[in-house]
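Just below sit the structures, each encoded as structure tokens.
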Structure I
Amino acid sequence: MPQPPTLDHACTLTVELAPIREMGTGRFGQRRIIPITGGTVAGPLLNGTILNLGADWQTIQADGAAHLDTRYAFETDDGALIEIVNIGSRHGPPEVIAALARGEEVDPASYYMRTVARLESGDPRYHWVNNMLFVGTGRRRAQAVEVDLFVMR
């Protein structure tokens, strides 16, 4: 039997967000766009500054579950650009999801927020990210999202 993958903590993303832009109901639920305005990347493998570009394009189901679809970029502390495409899901008990929607601080253990990320860079120092898969665990804050990214080996 093959060995199961191991996970190494790559970084913590603190993604700053602008106010939510509601689009209305689409084919699969309530649609909204949340602009990404900046933030930080800090960890043992990746460090830098999230650029003021990109967004999270969300679909919210009738039960409150959010399907996350983000695309943004960061500049490493040594000047490389890395793109992040991060797809995920957030769901939990209705009262917890309602508290998150009000911007309240909620224990991240009380809801599920997981992502799968693809990173890409043309900088030779970071070519290693082009061929790796990353998984994340997230926390929603009032004005930001925090995601601990782990590289799957």
Structure II
Amino acid sequence: MKKFLIYSDKILTAITYAAYVVLLIYVLVKHGFGADILKVLLIPASGFIVETILRDRLNFRRPYEVTGIPPIIPKDKKGHSFPSRHAFSVTMIAMMYLYYLPYFGIVMLVIAAFLCVVRVKGGVHFARDVLAGAALAAGYAAFFMYIFR
């Protein structure tokens, strides 16, 4: 189980970032340089900045800091657990996919859910951390995609 969680974390994270590059290429080819490529670049980037500032200010402790139980997924960082950056990023990318390629967006949401479970089971986040990260990304993306449609 330990190896499964560690490899799942790495593989799902890599898939997420590769999927984002694929989405950028798709939007560029389909829509060219313009408003759509800016949306796919700036909405996630600005949301990532907001999420980073929020987690820095809140500075919630991680499960292994609270419980003293070492995490399964190797991590020794202190604090900055809430909201989860992994959950935020994968959900943000899934939301971008939902807008441009809905079927792939659903697949990305499943990947997001699985990665959230892996991060909690791996002992690097509490459930509240991944739920907050995913909710923040979904709300942020939906709001700004609606505003800039």
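Structure data summary
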| item | result |
| --- | --- |
| Comparison of I, II - label where distance in nm of label points 7 Å out along Cα→Cβ at positions 19 and 131 is highest | I |
| Of the structures I, II, the one that 43, 19, 16 was derived from, the read-out being Cα extents along the principal axes in Å, for residues 75-114 alone | I |
| Structure from which -26500 was derived, helix-only ellipticity at 222 nm (-39500 (n - 2.57) for each DSSP H run of 4 or more, over all residues; to 500), options I, II | II |
| Label whose coordinates, when mean count of other Cβ atoms within 10 Å over residues 11-18 is calculated, return 19.9 (choices I, II) | I |
| Among I, II, which structure scores highest (criterion: relative contact order in percent (Cα under 8 Å, 6 or more apart)) | II |
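Every number in this text was worked out from the coordinates using simple rules, so none of it is lab data. Computed from a predicted structure; not experimentally measured. Cβ atoms are built from the backbone, for glycine too; each structure is taken alone.
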